[in-house]
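Listed after this line are the structures, all set down as structure tokens.
Every read-out reported here was derived from the displayed coordinates using simple, explicitly stated rules and does not represent laboratory data. Source: prediction; values computed, not measured. Cβ atoms are built from the backbone, for glycine too; each structure is taken alone.
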Structure P
Amino acid sequence: MEKISIENARPEDLEGMLGLIKELAEYEKAPEAVIVDLPRFRQYFEEGLFRALVARVNGKVAGMALYYYAYSSWKGKILYLDDLVITRKERRKGLGKLLFDELIRISERTGCRQMRWHVLDWNEPAIRFYEKYGASLDPEWITGKFEWEQLKALAEKLNKEE
């Protein structure tokens with residue numbers, strides 16, 4: 001019988017977590033988008049930039065929910081779920097539900113006024129998963145971002161204008 005547990009991530013979990021992130025990037029057809037390496041990932045974890053839950057199957061990391069706290073000017077403290085991923089081999093065992101349920105409990109326990117995440121519009125399995133919870137999936141909001149190269153170029157331009 002398999003032993004399944006949900007625990008707070010520890011430093012020794014980071015390599016397995018980074019593997020999950022890369023697996024997710026492959027699934028999302030963007031493997032080149034993962035630019036963080038293990039030393040920087042470890043640094044960010046140690047700095048407390050993010051937190052994570054891991055799902056273990058027989059002691060091995062098989063899934064994770066990477067999150068951080070943020071602030072909404074309208075809502076107050078929020079928990080932002082950045083990635084919820086289960087390795088392909090361990091899917092369909094309820095690990096995603098266990099991780100998501102624990103995040104809901106953490107959100108409530110830590111006084112969050114909202115829990116947020118993004119889901120790709122073509123990721124039907126994930127959309128169905130969140131719909132089972134009655135989540136609000138808002139198609140009106142568009143995610144804005146600058147990639148690292150854009151940030152460098154824009155900052156350089158702004159610095160020259162000063």
Structure Q
Amino acid sequence: MTIKQLKRSTWIKIGVAAAVVILLGLSPLYADYEKPVGEESLPVEALAFLQQHFPEEKVAFAKQNNDYFVRTYEVILSGGTKLEFKRNGEWLKVEAKYRAVPEEIVPEQIAEYVRTHFPGVMVKEIAKERKEYEVELSNSLELKFDRKAFFLTDYDD
């Protein structure tokens with residue numbers, strides 16, 4: 001190794017070490033924390049969703065969850081329904097305690113499957129995952145559907 005190569009490799013090592021120290025020093029700033037927020041702090045799309053699907057319920061509690069670089073909002077309505085929203089206000093999860101999830105948010109293919117295979121059973125919870133929908137029914141069955149083709153991928157009783 002020449003002196004020039006030695007210097008370059010030394011500078012690269014110093015640069016990598018400095019980057020690691022900086023990232024480790026900044027990570028507590030983005031660490032997992034949650035804080036209560038007012039209804040006015042929720043994303044506009046989330047507020048529109050609440051007004052459209054839950055017009056008779058008031059926001060009883062809302063909080064902002066920060067998990068490193070992912071921000072979500074959790075909302076509990078006066079009727080006991082819990083919702084989770086992405087940073088942009090898109091819904092991720094709706095959990096109705098004492099009634100069915102609004103029919104409009106359940107994809108038609110999933111609603112049709114539930115009506116056909118489980119007549120009289122309500123969708124109590126629905127969650128959008130990256131590649132699937134998770135659905136919990138009022139008879140305690142948990143179903144998972146592919147998010148694109150809507151075929152059943154898992155069945156848990």
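General observations
- Structure responsible for -9000, with helix-only ellipticity at 222 nm (-39500 (n - 2.57) for each DSSP H run of 4 or more, over all residues; to 500) calculated and labels P, Q on offer: Q
- Computed over structures P, Q, distance in nm of label points 7 Å out along Cα→Cβ at positions 92 and 140 reaches its largest value in P.
- At a computed 12 (relative contact order in percent (Cα under 8 Å, 6 or more apart)), which of P, Q: Q
- Parent structure of the calculated result 4.3, given that mean projected area of the Cα convex hull in nm², for residues 84-147 alone is the read-out and P, Q the choices: Q
- Test item: Kirkwood radius over Cα pairs in Å calculated as 18.6, pick one of P, Q: Q
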